[in-house]
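Read-outs throughout are calculated quantities, based only on the coordinates presented, and are distinct from any laboratory measurement. Because the structure is a prediction, the values reported are computed rather than measured. Cβ atoms are built from the backbone, for glycine too; each structure is taken alone.
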Structure 1
Amino acid sequence: MSLSITHNLAVRAAPRGLIAFCAGAGAYLFYLSIGEILLRDSDTYWQTRVGQWILEHGAMPYTDVFSFTRAGEPWISSSWLAQVLYALVHQGPDWAGAVVLTSLAIGATAAVFLHCLEPYFDSARAILIATAALLLSTTHFLARPHMLALPVMLAFIGGLMAAADRSKAPSWWLLPLMALWANLHGGFVLGLALIGPIGLEALWSAEPTRRLALAVRWALFGLAALAASCCTPYGPETLLGAAKILNLGKLLSLIWEWRPADFSTFSFFEAALLGLIGLTFYRGLTLSVPRILLLLGLIWMALTHVRNIEVFAFVAPLVLAKPIAEQWGGGKQVRETEAKSWSFVTVVAALTISAAAWATTASFTAHHPFEFLPQQTPVAAVDLLRERGAKRIFSTAPFGGYLIARDMKAFIDGRAELYGEKFVLDYFDAVEASKVGTLLHLLEEYRIDATLLNATSPAAQVLDHTEGWKRLYKDDIAVIHVRDNGPRADSSAPAAPRN
């Protein structure tokens, strides 16, 4: 028996559901082992604090309660369920719970992705594609709500593409996924937006006599999905809240994850995009018009906002999977009888892997505390501000998240949709000292009694030479300025040690 025949038989005999599960467990353990990279964004602080507030009050926030600049103004949490989950797993200063939860979401994403690719690729190729997708997305892997929504997004869109590949209507079982997605993260609007284009692909490949009936079923599903997305504590307001972030205009170009892709330096995304173009030219790949439009739309999204690179990484392979398998050869489906015969082995093996992963997690987290980078946690500076009784603190947005976690009202934090385009643009002008008048105006308009800025902030250097302000404290992380006529403090005291 030749090696090639032996390989084919082994692939056909393998319990493919177990392969996806093993890959997901591997991805989970890998990202758990490097969990500090998931704590690179201080937005995790305020996201978790919102979840704690919901649990403490047994209610949903409808107005802002975390800042003094927007206190009482309308605001809803479009990620309330994810925030509650992060609050439930958070214990004290150790952020192991958030890392474990986020790593689990990454593992689930990998498993769902491989499950979606199984009908078209053999295991080796599917794992290679999944690895590339994970690497492309790692820059946006953070302990934040969008990560908990990622496997749900992939399952929903994967279900739509599977229906389109078979020229059928999507399963009604996808509707609970849409409802779950809408409660986890505002990105659910992407799922709603993709129903039409993916449905068009289903109609394009269907027999002409079936197209009218199929169009009606896709339209009904779209309406049902819209209704399912409103199954949240906020009802239809969820749609409006999720759309606010897209109306921030010029501001989107200043927030790092909403900036366009930067090709001034070579990146893995650039390599993947060029590789995809080169491969399709070399091998030749014919796509239907709807699939071409879908692929171009995904590329445009990734080029426009870097946070959409992960959408491109996971959804583009689903769009290309069937044409590649048909035209280049990608693998064969496992026969239904074979899949069933392996069900008991799969379950036993999955339970064994789960137990081993849980034991590994317990052992690792017990001896490896997870903490944010010191640059995002100005502990000593905030301790001093609390001692002074400072209430109206002008700080950078990342420090705002930490202030909220310390139960102090923030000047600004990561909720750009709450503060609005003009306010945030003025904030950027102020902290960068590009408009000194704007900085001084904000300090007076909001009756600021102390500032908390990065140690190298241009605004801090301006305040060093501004009448009416004096430097109170500085370390490698933050610098504090207070008004000259504010409460007296021993400014000659040595700087508190870094934590």
Structure 2
Amino acid sequence: MIKKILVANRGEIAVRIVRACAEMGIVSVAIYTDADRHALHVKKADEAYNVGPDPVGGYLNAHRIVNLAVATGCDALHPCYGFLSENSQLADICARRGITYIGPSMDAIRRMGDKIAARESMMAAGVPVIPGSEKNLKNVSEAVALAGKIGYPVMLKATSGGGGRGIRRCLDEDDLKRAYERVVSEATKAFGSADVYLEKAIVHPRHIEVQVLGDKLGNIIHLYERDCSIQRRHQKLIEIAPSPQLTDAQRATVCELGVRAARCVAYENAGTVEFLLDQDGQFYFMEMNTRLQVEHTVTEQITGVDIVQEQIRIAEGQPLSYKQDDIRFRGYAIQFRINAEDPKNGFLPSHGRITRYYAPGGPGVRTDAAIYTGYEFPPHYDSMCAKLTVWALTWDKVLARAKRALQDMGLYGVKTTKPFYFEILRTNEFQSGKFDTGFIEQHEELLNYSVRRSPADLTAAIAAAVVAYHGL
């Protein structure tokens, strides 16, 4: 049995893992850089250790992190998501040092992390893939020739990519030629590999992903699907479970494909198989994320399964707590990523001190956050400061609860995406549950919202003006 876990990350997801450990009677160990010395995950964990002054590099030094796990008596490590979570090197180092890695096998990470290898695995398993290059592209001339065969628009993608980076949609040959070197450069800088490949672009797709769990005994189940179609530049903003856009037959199809995809690589632990759904109702495999997802909360809300605790049980070698027939979903859940960004200014990050924060509550409302009043939002990391998840029995009720919960949330001192989500909730498309991945780009008028000032904001502004006037 696992007794002590090093949480190899920061922010709200580190807090999430620490809470799971507390419920299971497991000691949690946090890591932090100088920039994160006042972070909430440091305060919540049983133990916390500094990994250096480099605000980003400290979380990326796999050898240092595993050495710390050994030195502090940890018998397991949870990579969370982001940073090293899909880096097979971390899993390899853990294995060599006798630390249990709470995630899939090194082989699964490597195979699914390489998009060409992943496509080959899916084709062998009979999972539909998007038409495109069978191997990495050699040069721009090969890309142009292939695009001419499969037809524009096409997607140029980094083979080792993820998180929406290293991707360009190309509408014609000139577009493709301009994008090629840029994608190669992005892939090299972000993923350490210049390999890129090409796929046919699916027009007006819906982004559907299936949550899977697999144990070390060969048991694999799904926890139904999530709809991640509300996104901007391939970065998800709102996630929904189950998808309000699918029929029961489509749901059964995509969930079966998700399990088949996981089974073909003998997948262990929690993972997500992502698909695009075209206008003709055809699902196409896009990629598999070999880690816990940001949006796992909506799946937990509709199924009642604690995915993080299940991850830990699987890593211990225990069988899954559930059989497929045990899994049922109830109602709808929506997750809003509350990012410290200014939607009215190109979604630029908005860093600074959080002058006041209080989380919403009430029935069916969950907040995952690592912020507090007085917290100084550092500029070095991802802009997400909280995840607001709401649940209700029906689609209409979850929409009403979402509006109420967003109104309840108080977050001042930095600009956030919260007011933008109000505008999305008001649209007919979202209310009817009919939207695709182009929704944000198709509704630029939603950015014309007016920011409502709270009484607290006005009081602070008046106080600042008085101080300035009197030279205090």
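Quick notes on this one:
- FRET efficiency 1/(1 + (r/R0)^6) of positions 270 and 406 (r between Cβ atoms, R0 = 35 Å, to 0.05) derived as 0.30 - corresponding label from 1, 2: 1
- Distance in nm of label points 7 Å out along Cα→Cβ at positions 262 and 414 - structure with the largest value, from 1, 2: 2
- Look at relative contact order in percent (Cα under 8 Å, 6 or more apart) for each of 1, 2: the largest one is in 1.
- With respect to Cα Rg over 2.2 N^0.38 Å, the largest value across structures 1, 2 is given by 1.
- helix-only ellipticity at 222 nm (-39500 (n - 2.57) for each DSSP H run of 4 or more, over all residues; to 500) derived as -19000 - corresponding label from 1, 2: 1
- Looking at FRET efficiency 1/(1 + (r/R0)^6) of positions 38 and 94 (r between Cβ atoms, R0 = 30 Å, to 0.05) over structures 1, 2, structure 1 comes out largest.
- Winner on distance in nm of label points 7 Å out along Cα→Cβ at positions 326 and 398 once structures 1, 2 are ranked, highest first: 1
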